[in-house]
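For reference, the structures are reproduced in the following blocks.
No lab work stands behind these numbers, since they all come straight from the coordinates. Since the model is a prediction, treat every value here as computed from it, not as a measurement.
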Structure P
Amino acid sequence: MTTELDAMLMRLHMPTVRRIWSDLQIRAEKEGMGYSTYLRTLMEEEIAHRAQTRVTRMVHQARFPFLRTIEEFDFTFQSSLRKELLGSYLGPEFVPEGRCLVAFGPSGTGKTHVAVAIAYRAIQNGSDARFVTAAHLIDELSSASREGKLREALLAYTRP
C-alpha cells in the first residue's frame, strides 16, 4: 500500500503530501482526527509548501542584489519617506493595476531597499518581479537596439 501510494503521489507531483502523510496518519489516529480534517491538513501543507517554493524561486529569478522587506526599512533615517505613502505599492493590486513607482535621489537614501521590498511583496502577492538598475537597463536595451532585437529585449520587461 505504501509503495503504491508513494508512486501515485509522485505521479501527481505532491512531494509534501508524500513526505508527511505517514506521520500525519499516526498523529490523526492518536488524536482521533476525522478523514476530512486529515485530508484538509495534507492539502494545506502541500499548498503552503508550493507557495513558499514559488516565492523562493521567484526571488532567485528576480535577481535582487539583496533581500529586504519594508519592515526592515528605517523610516526615522529617511524622514522624507513615510510608510503610509508606500501602502498602495505594497498591496496585491499594485501590479494588476499597472501602476509605476519611480525612486530617485542621492546615493544611500534607501531607494534600492524600498524597490526590493516592494518587488518582494509583489512576489509574495503572486506576481513576478525583476530587479535591474537603470544603467543596466539602458545598456541592455541600447545593445539590443543596435542588434535589431529591441522588441525581444523589451519582452523581458513588458510580458504580463
Structure Q
Amino acid sequence: DHIENVHHTYVTDNIPILLEYAAKVAEVHGNEHPEVIEINQLLKAVSKELIQHMDKEERILFPFVKKLLQTQKNSSKAPPPPFVTVDNPIRVMEYEHENAGDTFKKMALLSNKYTPPANACNTFKALYAKLQDFEQDLHQHIHLENNILFPKAIRLEQE
C-alpha cells in the first residue's frame, strides 16, 4: 500500500504539472534552448508509459501480491496467479523501470543535471526543480519495488 499511496500518488499528482511546465518552456524557450523541446517530448512519452505501468501494477500485480501476503498470514495455500508465475509480470515491470530510468538519465544529461540557464524564467526553473524531485522519487519508488517488494513476492509464491 505504501508504494501506491506515496509513490503512485506522487506520480499522478505531479505528471500534469510537469507536462504543463515542459510544454510551456518548450514553446517559449525552444528556439534559444532546443534541448527543452526534446525534454518535453521525452517527458510526454515517459509519463504515458509510467501511467500505464502503474495501472498494470495496481490492477494485476499488487492484488496478487496482497493475496500472497494474506495466504502467508492465514497459513493457507496461495491462489493460482492470473499469469504463469509472479516472476513474469515482475520481469516486465523491471524492464519498464529500466526504460523510465534511462529516459530520466537522458533528460538530466540534456538539462545539465537540471541546471536552468542563467536567464531562465520561473517556469523554466520550476520545471527543472520538479524534474529533479520527480527523478529522485522515481529512484526510491523503483528501489522499493525491485529490491524489496518483487523479491518478497517471488519468495512468497515459492513457499
Structure R
Amino acid sequence: MEEIPDCLYRFDENVRVEAAPFKGVLKVYTSIPSREAARIIASCWTSHVVRIVPLDIVVEASLPRIVEEVVKLAREKRLSKETVAVKCTRRGGRLRSSKEVEEEVGAALKNSLRLKVNLSNPDVLVRIEVLGDEAGIALLSREDLKPPRRVWPPYLYQVDEGGQGGYAE
C-alpha cells in the first residue's frame, strides 16, 4: 500500500490511500488530476499494482444514477462521432449484474447521443467500477489506455509548471 504514496508524494504531499472493503482494491485521494496520477503511478516500478483506473466522477451505485452521469459526462466531453464500449466491474451486491449495467449504459449512449458501440476497438472505453454503494466512472480514450513507459530511476518522470507529465532525458 506504500508504493502508491511513494510514487505520488513528490507531486502531492497530501496524497492518501485507503483500502476498499474489497480484497486488492485501493482508493487513492490526490490533488493531482486523475489521469496524470495514473500515468505517474504506472511509470513507477511497483510490485503490487495490477490495474489503475483514473476516475472522472464517483456517484451512488444505482443504475439510473450511473446511466444519468455517464450520459452527462459524455455530453461534457463532447462525444459525438466516437465509438464506445462499456466495461463494468461490480464488487458488492448493490447492483444485479455488470452485464446489465453495461447494456443499459451502452443503450443510453446510443439513444441519447447517437454514439456507436464497438466492443473490439472503441475510441472511448466507458469504465464503471462499482465498489459497494459507490460507482466510479471514467471515460477513457485510446491515449489513456496506452501502457506507460516505466522509468528507472523514477525521479526521471517530471511534471512541468502547467501540470503536464513527461520524462527527463
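Sorting P, Q, R by volume of the Cα convex hull per residue in Å³ from high to low puts P first, with the largest value.
helix-only ellipticity at 222 nm (-39500 (n - 2.57) for each DSSP H run of 4 or more, over all residues; to 500) computed as -23500: which structure among P, Q, R? Answer by label: Q. For the set P, Q, R, ranking by mean projected area of the Cα convex hull in nm², for residues 86-125 alone places Q highest.
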